[in-house]
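We did not get these values from a lab; they are worked out from the coordinates using the rules stated. This one's a predicted model, so the numbers in the text were calculated from it and none came from an experiment. Cβ atoms are built from the backbone, for glycine too; each structure is taken alone.
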Structure I
Amino acid sequence: MAAWPFKVRKATAARLVGLVALATFLNYADRGNLATAAPLLKGEFQLNNTELGILLSAFFWTYIPAQLMSGWLIDRYGAWRILAVGLALWSLATILLGVAGGFALLLLLRLLLGLGESVTFPAEAKLMAQQLPATRLGAANAWVTVGQALGPSAGIFIGGLVMASYGWRAMFLLFGLISLLWLILWTRTQTPKPLVEEGVALPSPSFADIARQRSLWGACLGHFCCNYALYFMFSWLPLYLVENQGLSVTAMARFGGLLYLGYAVSAVVSGWAADQMIASGASVDRVRKTVIVLGNLGLGLCLAAPALGSTAISLAALFASGLMFGMITPVLYAIGQTLAGPTAAGKWAGMQNAVANFAGIIGPITTGWIVDATGSFAWAFISVGVITLAGIIGWAFIIPRIAPVAWPARGNSG
């Protein structure tokens, strides 16, 4: 069993990972509820696909720039505290979405939701890089990915059933109130002290130091392409299944829930297997790059397949894409945490997520425009498949080696 280089009890680490995974679950359930509500909300407010794409995209208008602010706040005030503030803010926004009365208010609340959720991944990256050794990052990030997968699964399955029985407003109110309960567990958990290897406090590199790293931009490109695919699914899957494949709201909820469940199971297997290979002597660089390149290749092909038009092929390929997402995601997060190291993980994650989440602005609007212009989802699926394959360039060729960056000795907290 791998040694723990930091002075932290395994029980404390396990509780931390569990709470972080639960926060991620709530994050993705709440941000995805608008897509689940789209089949009903679109008709009630008489929205076209482009307008719906704007609402889906608006989340990222605040989520992206706030990533950098979050990284700075986390370094200054601590990841534990900032994560709690962010979750309280996005829970409130989710509850208020349930009483929104028009396009303008929906847009405003999506902006508030993005602001609150922006703290999640920088805070989680900082906590994990501080508390966990490299040989355990795969499994830990796998459980975060389980939260990321089961959040949409619960959102689309439970939310769809609630929506079918009580309407879309009840769904937002339910999930917003549930999210607030997480704060009780978080505030009753002892705040872990920042732990640094060998007890030596290292200064945090500046944003400029991080921006000079070639590996950052390779990770940003790869992450952007993966996010483009994820947000395509996240934003448009419910509407595609109902309007193009003829599924009922209940059938859509069941299929979507099954897809994201496959995503979660695949993530656990992928993260565990990668850690085992590294613990057995394989290099971190070779294992992480092999897994993420093969995952991107499989995902790109799966997402292009529905363009063939057959319902059976489309549903099978979409389910397989969930397995590919699960294969990729734990490794994606572990790569950034490994490159940044404990001192830079919060800022690095903030910068990487800021760039990568431009996919959340571009993707939903572009997809809505393509569907309106062509009258079908075929070219939308082809485009997302090609973009996913382009991510291989970042992971395989721009990142020279997946290993901790040697930060300048003058690093500061800037």
Structure II
Amino acid sequence: MSAPCAARILRHCDALAACSEAPGALTRTFLSAEQRAANARVSAWMQEAGMQVRLDAIGNLVARYEADAPARPALILGSHLDTVRDAGRYDGMLGVLTAIECVRSLHARGRRLPFALEVVGFGDEEGVRFGATLLGSRALAGTFERACLELRDAAGTTLREALLAFGLDPQRIGEAARAPGTALAYVELHIEQGPVLEAEGLQLGVVTAINGFSRLALTFAGRAGHAGTVPMALRRDALAGAAQCVSAIERIGRATPELVATVGRIEALPGAINVIPGEARFTLDVRAPSDAVRERAVAEALAEARAIGQQRGLELRLERLQDQAAARCAPWLIAQLEDALRAEGLTARALASGAGHDGMAMRAIADIGMLFVRCKGGVSHHPDESIAAEDCAAGARVLMRFIESFRPGGG
């Protein structure tokens, strides 16, 4: 087996980082001039690797390496090419470029497999521009909601208008959907975006599930008052109630392995140094690989909030913002990825993904699997995002071995 070139993968990651809104801070959003530039570079690399390349109806870059016989179903590999604002250069891009490098290795050896390979650079996973995530993978999976065409970016441009400006026809988005039976599986290599592998001294991990999440907005309403004249026992301090609730949420999150619970934003009103807060607004984000565990944690957090409100004389208002079910990785794909790790002399560490990925959408048409690569300090969505060359090489070798040993459906 010829190993893919890790040095070229890292060079290409650096080259893509130059496709950004402004120098020195990587930002590349959906249907932007920067996406067009990135697509041009990635398309050229895909063609050099021996693939046929096309831009689909939503703006995904799709490349195909044919099987040893025509019209066979494909193992789909890849990730996304868009970024968050002020991003790192490996989130998403590493998965696309490593998959290209694996195909390049096959092509250089003149090897065709009994199934086709497709590498997809999804146009939108992060949802930065229009506020809706996974637009590219949802279109490919046939679950794109046409109501999204009326979403607007910060400049007031609708998704429909942006597609037209990019040279795409919004009426043809349905053509991006993959026909039933044409996808054998979807497998994605990705940086971990967390500290687990580094903490355990491991290079790679096999993902068991992409966590589901629940997002809520909570408001405690009490009574504002003078900070110097209202006795402590007579106060209805909304911020104090929120603080107590935040502590309860942290306790709930710590109580169950693989469950995380976060209050990411809090606001006190009226917000003056000498006024008792009459209102406190805060968010709740709960994630777990098990939907039952997640829902139980949300129910427990809301029960705590209601009890705190009753105890302190505060009105509690709730808004459920978003719920996303967990996406379990297929056991047969987990097993084959673990086999590939062991064959490379590496520990097959299983772990869940706390971040969302395109696999959450792709699961509608195929079983999914994921391979994590260690990242420095667990840092992601930040310019300090970093991976070691040896970890990149290990990930490429394992993905290459997985591809060449791939058995559809585990058979």
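General remarks:
- Entry that produces 29 once relative contact order in percent (Cα under 8 Å, 6 or more apart) is calculated, selected from I, II: I
- For Kirkwood radius over Cα pairs in Å computed as 22.8, the structure of I, II it came from: II
- With helix-only ellipticity at 222 nm (-39500 (n - 2.57) for each DSSP H run of 4 or more, over all residues; to 500) derived as -27500, matching label from I, II: I
- Value 0.70, calculated as FRET efficiency 1/(1 + (r/R0)^6) of positions 22 and 278 (r between Cβ atoms, R0 = 30 Å, to 0.05), assigned to which of I, II: I
- Calculating mean count of other Cβ atoms within 10 Å over residues 78-85 for structures I, II picks out II as the one with the greatest value.
- For mean count of other Cβ atoms within 10 Å over residues 94-101 computed as 18.9, the structure of I, II it came from: I
- Structure from which 32 was derived, percent of Cα pairs over 22 Å apart, for residues 270-341 alone, options I, II: I
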